[in-house]
Each structure stands twice: as structure tokens, then as C-alpha cells.
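S.K.: Read through the structures below before going on.
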Structure I
Amino acid sequence: MTNDNPITSRLPLFIILSLLVGLVIYLQWPEAEQHKKKFQRIVPVKTTTVKLAEFKDSIEAIGTARANEQVLITSKYSDFVDEVFFNDGQLVKKGDVLIHLNNQEELAKVSELKANLSESMAQLQRFQELLSSKATSKSLVDEQEAKTKAIAAQLQSARIKLNDLNIKAPFDGVLGFREVSVGAYINAGSIITSLDDFSLIKVDFTLPERFLPTIIKGQSIIAHNSAYKNQPFMGTISSIDSRINPVTRTLKVRAEIPNNNLALRPGMLLNIQVLRQVETLLQLPESTIIPIEDKHFVFVISRDKNEALIAVRKSITIGRRLPGVVEVLGGINNDEQVVTEGALKLRDGAKVKVLNQVATPPLGSEN
């Protein structure tokens with residue numbers, strides 16, 4: 001009996017077609033996988049080279065610059081200003097005359113006392129000659145001798161006052177603004193100008209008491225000021241306070257900074273770095289470190305068997321930290337290339353393309 005059902009009659013054909021499709025897929029599968037691997041994604045990255053560099057273990061503080069010597073120039077006496085010998089901001093040497101006060105009265109007094117002293121000394125000599133011939137008494141000689149000494153003392157005092165009317169610079173330095181003019185009458189104590197010696201700058205700053213064991217005289221410091229952003233000023237600690245502030249628990253420290261070019265000025269705010277220890281060691285930028293739980297990793301550029309660049313994840317041991325920099329204790333070697341940008345897109349063994357042009361060091365061995 002003949003089966004006229006069309007579905008039943010075509011069933012063997014469907015089975016054969018299914019088997020053929022499965023066979024084709026099976027045969028093409030390795031080629032698809034290879035094609036996929038061939039077009040594996042290449043991740044663009046930027047790198048840096050691991051290098052030995054100075055690692056500065058330092059303490060930061062803030063201080064205000066002070067002149068090595070500073071003084072307000074004033075007058076001991078009240079009188080008129082006869083002459084002024086300086087201008088604003090002038091460099092002067094020790095002993096330079098700054099102003100000359102009216103000294104006519106003092107000159108006359110000195111002349112008078114010189115004449116009186118000369119007469120008194122002549123009279124004393126006559127009395128001494130008479131005493132040697134027993135023509136006068138010893139008391140008259142003593143009296144005249146005392147009178148002569150008194151006049152000599154008065155003359156010395158008058159000469160000192162006359163000299164003080166020439167007001168001089170007490171040390172080398174830079175003058176401030178001139179506060180007097182010729183013909184002005186100034187009183188004793190009136191400010192004439194200021195004088196600062198800032199060929200050496202002093203700066204006082206405070207540190208927490210816990211740093212006391214690591215601070216010594218002669219220790220190096222580095223100072224920075226916003227006016228000179230890229231210029232460090234080197235100095236040394238000159239003295240350490242003998243007491244700890246009981247309120248703030250801080251230690252006062254003074255440093256000295258040579259200022260031969262007079263770039264720094266008194267009153268400037270200085271950012272201080274006290275260098276406790278300077279070592280040469282391996283270090284990396286913080287941006288290269290990938291923390292996972294209590295471990296730290298970096299991606300190092302290496303090559304696979306086809307000489308293609310790949311990223312290899314390495315576990316490293318880190319030490320101390322400075323702003324932007326981490327000490328590396330182990331896990332990588334000097335001159336290896338480490339990924340700084342693009343690490344979050346990487347996995348171990350991923351192909352990479354280095355974007356920044358760095359000198360190609362010997363690449364690390366394949367792991």
C-alpha cells in the first residue's frame with residue numbers, strides 16, 4: 001500500500017540536510033577560531049621605564065624668611081638734617097655715612113674743650129716743676145691733675161657726640177625707604193630708614209615632636225617660594241630649640257639659606273623640605289600601581305613567541321611613598337617598561353601598542 005503523506009516522504013531529506021549543515025560547521029570551526037585570534041584587540045598604552053633615582057625621605061613645613069641682620073636706623077639726638085647721602089634701596093657697606101646732622105654747636109664745644117685741655121695740661125706741668133723744687137704743695141698738683149682729667153673726659157664725650165651726628169650703617173646691607181629730608185628737624189629715636197642684610201636668609205619653622213630624633217644641625221633643607229616655582233633654594237639647619245612647645249607639641253627649628261643673588265626677601269613664605277635621608281633606589285609613578293586587596297601589581301611590556309608586544313602582569317612589593325612616587329622593593333627590574341596609562345583595559349598576556357616614544361630598553365623575559 002502506498003504512503004501518500006508528503007511530510008513522511010520528505011523526512012529523510014531533512015535529516016540528510018541537517019547532517020550536512022552540522023558537518024560544514026564542524027569543518028569550519030577551527031578556521032573561525034583562528035580568524036578570531038588573528039583579529040584579537042590591541043590595547044594602546046603609555047609606558048615609563050623603571051629607573052634608579054634619588055628617593056628623598058623628607059618632612060614638609062612652612063616658614064617665613066627673615067634677614068640675617070635687620071635694624072631700623074634712628075638718631076640718638078634731636079637736630080636738623082644737614083645732608084643725606086643715600087637713596088631708597090641702596091646697597092651700603094658697614095661704616096658708610098647715611099645722614100649728617102647739624103654739628104656746629106658740637107664743633108665749637110670740641111674746640112673749646114681742646115683749648116681748655118691744652119691750658120690745663122700746661123698748668124699741670126708748671127705745678128709739677130714747682131713741686132720738684134718744693135715751691136708748691138702736693139695737693140695743688142693733685143687738684144690740677146684731676147681738673148685736667150675732667151676736661152679730657154669732657155672732650156672725649158663731646159667728640160663722641162660729634163661723631164654720632166654722622167649716622168652710619170652698622171653693617172653691610174640694603175636700605176629701605178628714606179624717611180627724612182635735608183632741612184628736616186628730627187627727634188631722638190626718629191626712624192631714618194631700615195637696613196637689612198639678606199645675603200643670608202634665616203627661616204624658622206616648626207616640626208612635630210616625633211621627628212626630634214631625626215633632626216640634627218647641619219641637616220640639608222630645600223626651600224621653595226611661589227615667585228620662583230621651579231627654583232629650589234638649598235640651606236642647612238643652623239639651630240634647634242631646646243624646648244618642645246607644651247601646647248602644640250612642636251619643635252622650633254631655624255635654618256639658614258645662602259642668598260648671594262638676593263632673590264629671596266624677608267617676609268617671603270617658604271615651603272620647607274627637611275631631607276632626612278636621600279637614597280638611590282627603584283621607584284615608580286603611583287599611576288602604574290594596581291592595588292588588589294593587600295597586593296600590588298603592574299603591567300610590564302614583554303614579547304610573545306611571535307615578537308608581538310604584550311602586557312605581562314607582575315606582582316611587586318612596594319615600600320615608602322612620596323607624592324606621586326612609590327618605592328619598589330622587589331618584583332621588577334631596572335630598565336623594564338611599565339604601563340602608566342591604559343592598565344585598566346589590560347589582562348595578562350594582552351597585546352599592546354606603546355603610544356609614547358620612549359627609548360626601548362631590554363624588555364623583560366616572557367613569563
Structure II
Amino acid sequence: MRHHAHQPSSKFVIEPMNFDKYTDQEMLRYCLGATMYMPGTKDFLQPILDKKYPGLTSMVMCFEDACKEELVPEAERNVINLLDKLNEQLDKGTIAYNEIPLIIFRVRNQEQFEHFTSMLKPEHIHLITAFNFPKFNKECGEAYYAHLEEINEKFGEIIYGMPILESKEMAYLETRIPELMAVKEILDRHKKLVLNVRVGGTDWSSVFGMRRGINYTIYDILPVRDCLKDVLNVFARHNDYSISGPVWEYFRATKEMKFEDIPNSINESLFKREKLINDAVDGLLRELLLDRANGFIGKTIIHPTHIPYVNGMLSVTEEVYNDALQVLNTSGGVIKSASGNKMNEIGPHRCWAEKIVNRAKAYGVIKNEGCYMDLFNM
């Protein structure tokens with residue numbers, strides 16, 4: 001897979017790298033980008049074979065919130081059939097391995113996780129990148145990773161875990177920090193199998209009876225913002241873990257939308273609340289800017305029209321990329337940026353620079369901010 005593979009290479013100063021589930025974990029954790037969730041009952045074989053959604057590089061088939069409990073057995077059979085059929089098509093040569101998105105399964109609970117994995121055959125494993133663990137907390141977390149370790153040992157393969165932090169214990173002020181620190185201890189013990197940490201903005205909003213409107217970002221919902229702030233504080237230190245942003249619930253975009261008349265400075269226009277596209281897309285872009293500023297990498301999505309915006313905004317401008325290289329290639333002190341408009345302080349900016357360079361490898365380097373518009377065209 002490669003981000004922006006459907007875009008002409010001329011749009012990039014440096015093109016994105018190729019990746020798959022076997023890419024080194026340190027790099028792969030930056031590559032998830034727009035990860036699309038769908039019910040486990042959905043027949044997704046033909047969309048994969050037809051490459052129906054340009055830019056789709058990671059997908060989650062859900063046995064939990066998106067799937068009624070009575071439909072879980074049907075969903076499990078559907079997913080096993082998907083894996084079998086994909087292997088058949090690989091054998092026939094009708095699709096290449098690098099054309100199949102990273103496939104992730106969101107389990108319902110520990111019992112369902114164990115039951116589903118008992119259905120897996122050795123030939124399925126190269127198609128499975130990870131499992132999402134919902135409502136991950138100190139009570140259930142160790143069991144999830146213990147079983148994941150068993151699966152990896154059984155098949156002699158690598159399958160990652162992706163905890164979803166969304167429990168009410170993390171929403172409540174009095175229990176949040178002890179809960180987060182206990183979860184971090186679990187993840188630290190199994191770090192080689194932690195691909196990404198995901199957050200549940202919708203679940204945390206529900207605890208307080210809130211839902212962000214189309215003209216707000218998740219950062220405008222104060223109790224949820226506090227949850228996100230503390231998750232970043234605990235898990236993003238020294239780039240320990242990659243954390244993806246919460247889902248954006250609104251969509252009003254089509255594949256036919258064009259962006260020729262949009263101003264170059266999307267950052268300035270969005271925060272002046274000047275209309276760029278429509279309220280659904282503008283809201284997503286505004287939230288993506290704040291996700292990026294706060295260190296989130298990638299985002300849960302529920303609609304394919306979100307893909308180009310999420311992955312596009314993760315591309316790095318040439319000026320920012322050059323700043324990062326300057327920081328990493330200078331031994332210490334303070335230096336004027338190559339563009340002459342800012343100070344690059346080598347020690348404090350090094351952690352930031354490492355993240356920027358990895359983002360650039362995953363999503364490419366573009367000339368300037370105006371080039372983001374080119375990446376939004378599907």
C-alpha cells in the first residue's frame with residue numbers, strides 16, 4: 001500500500017513510501033492514516049477487488065458497536081469468507097498483496113476475541129494486521145494482550161493490538177489518571193505488539209450527554225477535551241505511542257467535488273470561519289488541523305469521502321520538512337530556519353522533528369500549504 005497512490009507523483013516533492021503489515025513497527029504506526037470502520041456483516045470483498053475507494057489503506061471490520069449482538073456469528077462467518085476469498089484471488093493473480101488494505105478486526109469482548117481467533121487458519125494471518133480492543137482498561141487489558149501473544153506464538157506471525165480508550169473510568173475526573181497510568185503499564189509490557197492507541201470521543205461525549213455539532217470540533221467539548229489532553233500527556237511522551245484522533249461524525253462530500261476555487265491558506269480561512277467547501281467538510285478539516293497540532297496521527301473515519309482529507313492533511317510541506325531535517329542534522333544550540341522565518345531550537349524540537357520526518361515518509365512531502373487542495377480531489 002501507499003498513501004496517495006492514485007495521485008500523480010508530480011504532486012510531491014518527496015513521494016510517500018510503500019508499506020504493509022510487515023513494515024517495521026516504528027514506521028508502520030505512522031501509516032494507518034484514515035482508518036475506515038464498517039460492520040463485520042458488510043460484504044467488502046468486491047470493493048477491495050475493484051479498488052472502489054481510492055486512498056483506502058486501512059480498514060476495520062467491527063464485531064462490537066457497529067454490529068448487533070445477534071449478528072456476531074454472521075459477521076464472523078462473513079469475515080472468514082472475506083479472508084478465504086482474498087487468498088483465492090491472490091492465488092489467481094487478480095489482485096496483488098500490496099493492493100489489499102491493512103485489515104483490522106474490532107472484537108466485541110474477550111470471549112468473542114478467543115472464539116473468533118479459534119476460527120482462523122494459518123493462511124489467514126498474512127491478511128490480518130491487528131485487532132482493536134474496545135473499552136480497553138486496567139481490568140480487561142492484560143487478558144487481551146495475553147491472548148494476542150498466544151496467537152502470535154501459535155502462528156509464528158505478527159498481529160498487533162490497538163487498544164481503544166473510551167471507558168467511563170477514563171471520562172470521570174477522579175478515576176482518569178490512575179486508570180490511564182494502569183493502562184500504560186499494560187501497554188509498556190506489550191509494547192512490541194501495540195501498533196496504535198485509539199480514542200473514543202463519541203463514547204466520552206455520551207458520558208456527559210453531549211454531542212459536538214457540525215460547526216464545532218471535539219476540542220470545543222470541554223470534558224472530552226480534558227480526556228484527550230490527559231491521554232496525550234500519558235501516551236505521547238517522547239513519541240512513545242502513536243495516537244489517532246477520534247471519529248468525525250458528519251459527511252457531505254461527493255467524489256465529484258472539485259476545489260479549484262479554494263484559497264491557498266486553508267489554515268487561516270478555517271479559523272476565520274470562512275466557508276471553504278461546506279460545513280461538514282470544513283468542520284472535519286478544522287478538527288484535523290487541531291488533531292495535527294496536538295500530535296494525533298491518523299483518524300477513525302466512518303465514510304470513504306473522509307479519506308483524502310485525513311491523509312492529505314498528514315502530508316508535510318517542504319518548509320516544515322526542511323526544518324525537521326535541520327533539527328535532526330544539527331548537534332545542538334539554536335539555528336535560524338532555512339526559510340528565515342523562525343527559530344529552530346535543536347534540543348526541544350528534536351522529538352517534533354522525528355515525528356515530522358516519519359509523517360513525511362508515510363504521507364509524502366508537498367511544496368506548500370496550497371498543495372493540500374490537490375490531494376483532496378478523489
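Bear in mind that the values in this text are calculations on the coordinates, not laboratory data. Treat the numbers as computed from the prediction; the structure is a model and nothing was measured. Cβ atoms are built from the backbone, for glycine too; each structure is taken alone.
S.K.: A value of -0.76 was computed for log10 I(q)/I(0) by the Debye sum over Cα atoms at q = 0.08 Å⁻¹; which of I, II is the source structure?
M.R.: On the way: I: -0.76; II: -0.40.
It was calculated from structure I.
S.K.: Here is a further query. Which of the displayed structures (I, II) returns the greatest value of relative contact order in percent (Cα under 8 Å, 6 or more apart) on calculation? Each step should come with its number before you reach the end.
M.R.: Working: I: 25; II: 20.
That would be structure I.
S.K.: Using distance in nm of label points 7 Å out along Cα→Cβ at positions 41 and 353, single out the structure from I, II with the greatest value. Could you put the intermediate results ahead of the total?
M.R.: On the way: I: 1.4; II: 5.3.
Of structures I, II, the maximum of distance in nm of label points 7 Å out along Cα→Cβ at positions 41 and 353 occurs in II.
S.K.: While we're here: Which structure, out of I, II, was distance in nm of label points 7 Å out along Cα→Cβ at positions 145 and 217 derived from, given a value of 5.0?
M.R.: Working: I: 5.0; II: 3.1.
It must be structure I, since only it matches.
S.K.: Turning to a different aspect of this structure: Name the one structure among I, II that helix-only ellipticity at 222 nm (-39500 (n - 2.57) for each DSSP H run of 4 or more, over all residues; to 500) of -8500 was derived from. Kindly include the intermediate steps, with their values, before the conclusion.
M.R.: On the way: I: -8500; II: -12500.
Source structure for this number: I.
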